[in-house]
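Peer 1: In the part that follows, the structures are each spelled out as structure tokens.
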Structure I
Amino acid sequence: MSKIIPLFRVFDETKAREFYMQYLGFTLDWEHRFDDSAPLYMQISKGSLLIHLTEHYGDCSPGAAIRVEIAGIEAFHEQLSSQNYPYQRPGIEIAPWNSKEVRVTDPFGNRITFYEEMEAK
């Protein structure tokens, strides 16, 4: 086994693109529809992180959660904060398990916790 690609259920293509690509800075890798009226299925990426967003009923349930390890969480948080995105104002939390975390929730209830391990005391 070499990698995991999470799937997130989405219901509105415009809101999904605004959140993932404009706010979080993901890149669209590809998208697929069986025909012009079919639901959207697309892959987005940021660095080595890949996520599939799907409008297809039955692919997955909304409300999923993933954790993503990143380096430079303060800079990432600053980048998010500087955008004045009207639907999110995440902070940096210090978790009891010794990590700094920034948690965002997409318009469909899916959660991503970006975290950076802190040095041991």
Structure II
Amino acid sequence: MRQQSMKRSRARGISLLGLLFWAVLLACGGVVVAKVVPTVMEYYTIQNAINRIAKNNPGTVPAAKAEFERIKQIEYSIQSITGNDLVVSKENDKVRISFAYERQIELFGPVSLLIKYQGHSN
């Protein structure tokens, strides 16, 4: 009877190898998330900036690009694009601003992540 209860108690718990596997997997996932989140935040900052510019309905293309450059000086997180990267057009007497850019994020060694962002004003 005692041998039977000892066999059952040995099968319980998590192995050290299993614990290490999950720890490494979670650490790698955390590194990726920590490096991607700032680029996503930058995208939303750019999106909000062009929506504000389009809402003000600037009269000319250079005025829209200059307004973006002014916002870029205030919003320190915008680093991927400039006012010259914006495509400004008019649709039904409303200004439409669009943009597209890529961000390459170095993860470790030769491994990197390429994210393509694009957006337009509402």
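Each reported figure results from applying straightforward, stated rules to the coordinates on display, with no laboratory input. Note that this is a predicted model, so its numbers are computed, not measured. Cβ atoms are built from the backbone, for glycine too; each structure is taken alone.
Peer 1: Going by distance in nm of label points 7 Å out along Cα→Cβ at positions 22 and 78, which of structures I, II comes out largest?
Peer 2: Result for distance in nm of label points 7 Å out along Cα→Cβ at positions 22 and 78 over I, II: largest is II.
Peer 1: So if we calculate FRET efficiency 1/(1 + (r/R0)^6) of positions 62 and 94 (r between Cβ atoms, R0 = 25 Å, to 0.05) for every structure here (I, II), which label has the highest result?
Peer 2: Structure II comes out on top.
Peer 1: Percent of Cα pairs over 21 Å apart computed as 41: which structure among I, II?
Peer 2: I
Peer 1: Given that helix-only ellipticity at 222 nm (-39500 (n - 2.57) for each DSSP H run of 4 or more, over all residues; to 500), derived from a single structure, equals -18000, which label among I, II identifies that structure?
Peer 2: Structure II accounts for this read-out.
Peer 1: The value 17.4 for mean count of other Cβ atoms within 10 Å over residues 14-21 was derived from one model only; which of I, II is it?
Peer 2: Answer by label: I.
Peer 1: For distance in nm of label points 7 Å out along Cα→Cβ at positions 86 and 110, find whichever of I, II sits highest and give me its label.
Peer 2: II
Peer 1: Going by relative contact order in percent (Cα under 8 Å, 6 or more apart), which of structures I, II comes out largest?
Peer 2: For this comparison of relative contact order in percent (Cα under 8 Å, 6 or more apart), the top structure is I.
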